[in-house]
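Q: Multiple structures are listed underneath, in structure tokens.
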Structure P
């Protein structure tokens with residue numbers, strides 16, 4: 001029989017897909033207020049992988065990423081996904097946008113072995129957690145690099161994303177080996 005123990009803390013990573021820089025800047029401030037200092041930022045760059053978001057976000061969306069210094073428990077991802085969904089709706093309402101989605105936030109977490117994304121949609125590779133939220137293993141770490149699964153979104157297979165996430169993983173490994181695994185206070 002295995003001994004039950006709590007998994008080590010994980011790194012929060014949030015992707016932002018948006019059409020106007022102002023929404024990214026606004027969300028950056030809100031995310032820092034909620035999760036503490038941003039540790040690694042991937043500045044916005046054109047999102048050219050699909051036109052799936054064209055109706056919601058616009059013709060020329062951009063993608064950027066945030067990772068945070070403070071670590072959290074895996075279980076917190078459900079509350080974070082629910083909160084980011086509510087934040088998307090709040091930003092749309094504040095800007096009097098009834099159908100257009102000004103920003104799409106994709107929270108996930110990183111362990112030393114994998115990167116996971118939270119989702120509201122069920123698929124064969126996703127595991128239901130609670131409150132309508134699923135978790136999907138998106139990348140796995142092997143031989144010094146992240147690698148995709150068959151189902152991994154094309155953009156998460158790109159060199160830009162992989163390089164960014166490997167940098168984030170280095171910081172996570174440093175935090176764990178030095179004992180600097182700061183725990184995020186419970187979500188509000």
Structure Q
């Protein structure tokens with residue numbers, strides 16, 4: 001079952017934390033999350049799952065920024081959320097989808113216990129101008145049946161946009177395959 005807007009409000013401060021919270025963003029069965037003012041793009045032409053790929057930051061000015069087609073942009077929500085005893089999920093808002101902007105390519109499903117900012121994998125079908133602070137997606141909550149084990153993995157308590165950390169999952173396998181890259185440090189390029 002999905003929580004109604006009233007149920008979301010009733011569970012604020014206990015099972016649901018949204019910071020900052022704005023009552024105007026509460027919907028009948030979801031809550032609108034807004035876009036932070038920064039994006040991240042990969043600098044590599046070919047991405048490698050077994051290593052930390054270089055990234056570059058882009059500030060979204062108040063007058064907006066045009067996203068180009070065929071480019072993956074990583075962004076994050078301005079709100080930090082924490083969820084206990086429920087499964088959080090985000091979806092792009094229909095008004096955003098009707099502009100040809102995919103807000104999350106595959107990762108809209110959260111885990112019980114997740115705490116942090118939501119990283120958005122944004123992809124534009126055609127050029128579209130975005131703005132900081134726009135309601136970009138909505139979070140909703142599913143009830144859970146059965147015993148709960150809370151999330152405690154690599155993206156927990158993030159404080160920023162999170163590029164893929166898949167290389168951390170592959171690192172133990174390096175011993176079995178010496179062809180895997182040796183450099184698993186995070187490389188960053190700031191612009």
Structure R
């Protein structure tokens with residue numbers, strides 16, 4: 001099954017958010033870079049997704065004017081088969097990505113990137129609903145702690161477990177980096 005790696009929102013914008021920490025960054029970048037390098041070595045196309053939305057002012061880290069809508073420092077350099085910029089949570093809304101995937105005969109997506117429970121999960125659900133097989137590589141996703149409605153902290157690790165739980169066998173196959181690479185076909 002022809003496969004494509006989607007690298008979602010791995011961009012400097014996040015370093016300028018109040019919740020940003022480096023806590024899980026080394027492990028995430030190791031997994032993400034291993035996944036990218038493995039796909040490139042196997043001839044699997046790698047697609048880069050950036051997130052950019054308003055307002056278009058320099059103070060907004062997700063605005064093109066900020067200069068932060070660029071690859072995250074520490075991400076492996078790679079030549080993207082295509083690059084899309086989105087303004088919604090799903091990389092498949094308003095970007096042309098679904099057309100590109102269809103034109104290139106892609107049937108399976110490997111989903112990775114930032115944030116686990118937002119753009120990665122939403123893209124996974126959307127892709128599944130469109131008929132793509134999806135391999136979700138939890139270790140190659142990153143998120144941060146969040147504040148719950150009652151004020152308690154929900155740990156990033158718990159968010160990742162929750163995301164994996166709701167995606168597993170419904171919207172995606174959960175994979176380690178090694179498993180995703182083993183299943184990948186150019």
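Q: Can you spot which of P, Q, R the value 3.7 was calculated from, given it is distance in nm of label points 7 Å out along Cα→Cβ at positions 28 and 156?
A: For distance in nm of label points 7 Å out along Cα→Cβ at positions 28 and 156, the value 3.7 is produced by structure Q.
Q: Also, I was wondering about something else. To test your reading of the models, identify which of P, Q, R gives 16.5 for Kirkwood radius over Cα pairs in Å when calculated.
A: R
Bear in mind that the values in this text are calculations on the coordinates, not laboratory data. Please read these numbers as outputs of a predicted model, since none were measured by experiment. Cβ atoms are built from the backbone, for glycine too; each structure is taken alone.
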